[in-house]
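See the structures that follow.
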Structure P
């Protein structure tokens, strides 16, 4: 199985009901257009339904002086729901000219990826 796409849900003044997608062994990706804002216009809701803490990893596509920036690994406590972001394009986007440019890769704890669920949100563009 390959990485699958997570589509962003736009927030509204009327509110939205979260609908999280279970993690998968091969991970996910989501579009992160640099045009949203230079600071990133997307964020993630991550839920751990398991009885143990689990890690979620947001890969970084950035390099500084030819050195790759470390991935962002976040421990999600058992039974917890957290918000993560914003995903600054300069730091998180896959590089232009490579595979899947302007996207962010998400990886899940290998022990039990489906215990983590995720949804990507964005603010409306005005």
Structure Q
């Protein structure tokens, strides 16, 4: 599997894990020291991976519901780093996420997520 395909697979796990509140998928997609950062409801949110997963578990869709559509808008790779811009729907809201990924020990992981809530 090439780098673009591997990164797209991480993004798919991220979106699916976020929608379904699947901690195992999210823990695989994120580095343990990653953070989810952005403004929401007028305040700054700066969550650890575990805080982000806990929120996803609360907001999870029904198990039989389809995962909301998402679009990878861009992937830029430089060596063992990558930046991905993805438009997704979470908890019924539209977001544009900028994901920074690092390839370590042969696998890509999200090391930071900066999100923009689209109105």
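Sorting P, Q by distance in nm of label points 7 Å out along Cα→Cβ at positions 43 and 59 from high to low puts P first, with the largest value. In terms of distance in nm of label points 7 Å out along Cα→Cβ at positions 27 and 107, the structure with the greatest value among P, Q is Q. For which of P, Q does mean projected area of the Cα convex hull in nm², calculated from the coordinates, equal 7.2? Of the structures listed, the value fits Q. P, Q: which one has helix-only ellipticity at 222 nm (-39500 (n - 2.57) for each DSSP H run of 4 or more, over all residues; to 500), as calculated, at -500? Going through each structure in turn, the value belongs to P. Calculated for structures P, Q, Rg/Rh (Cα atoms, Kirkwood Rh), for residues 11-66 alone is largest in P.
Taking relative contact order in percent (Cα under 8 Å, 6 or more apart) from the coordinates of each of P, Q, which one would give 25? Let's see the in-between values first.
Values: P: 40; Q: 25.
The correct label is Q.
We did not get these values from a lab; they are worked out from the coordinates using the rules stated. As the structure is a computational prediction, the values presented were derived from the model and not from experiment. Cβ atoms are built from the backbone, for glycine too; each structure is taken alone.
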